[in-house]
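Presented below are the structures under discussion, each in the form of structure tokens.
Only the coordinates and a few stated rules stand behind these numbers; no lab work does. All figures in this text were calculated on a predicted structure; none of them were measured in a lab. Cβ atoms are built from the backbone, for glycine too; each structure is taken alone.
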Structure I
Amino acid sequence: MSMTLDTLTTFFGWALVLNIAFYAITSLALMLFKGLVGRISSRLFDVDEQTARNESFAYLARYKLAIMALFLAPYVALRLTA
């Protein structure tokens, strides 16, 4: 089985869609249940609630950058070459 540009483009396109959907669901959950997430995370990791909430949103920022670097950039590059 050979990997063509069309196959790679399709792969990165669907991976991008799935990651954006997961990011959106996670963002929505963190915004709606900010207090609950802060309390659970603070107990789980033994930090205060504000630090736990801040780290939750820092996670979203890092995840968004990873999506852009690992999925969006290759997808756009492959679409431009095809």
Structure II
Amino acid sequence: MKLEELRNANVRSGIKQCTKALEADLVKKVFIARDADASLLKNILLLADQKGIPVEEANSMKELGQAVSIEVGSAVCVLLS
């Protein structure tokens, strides 16, 4: 897991923002939290697969939120290209 990639990088977090970025072909890599609700991530994972974008897992939503410097957990974050 290379959460360090998210620090000081151009990122988006949250389902809606990440979906928009994926649809606009702005994403280089997707990061998902293992403890996130799978039904929420279904569309994100489908889009990433269709576009051939790599997906990495974080141990928790809290860890993913901390990696992008937000005070709450995050189910998904994307690294923008």
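Points worth noting:
- Origin of the value -11000, where helix-only ellipticity at 222 nm (-39500 (n - 2.57) for each DSSP H run of 4 or more, over all residues; to 500) was derived from one of I, II: II
- Kirkwood radius over Cα pairs in Å from the coordinates reads 14.5; which among I, II: I
- Read-out distance in nm of label points 7 Å out along Cα→Cβ at positions 7 and 39, computed value 3.6, structure in I, II: II
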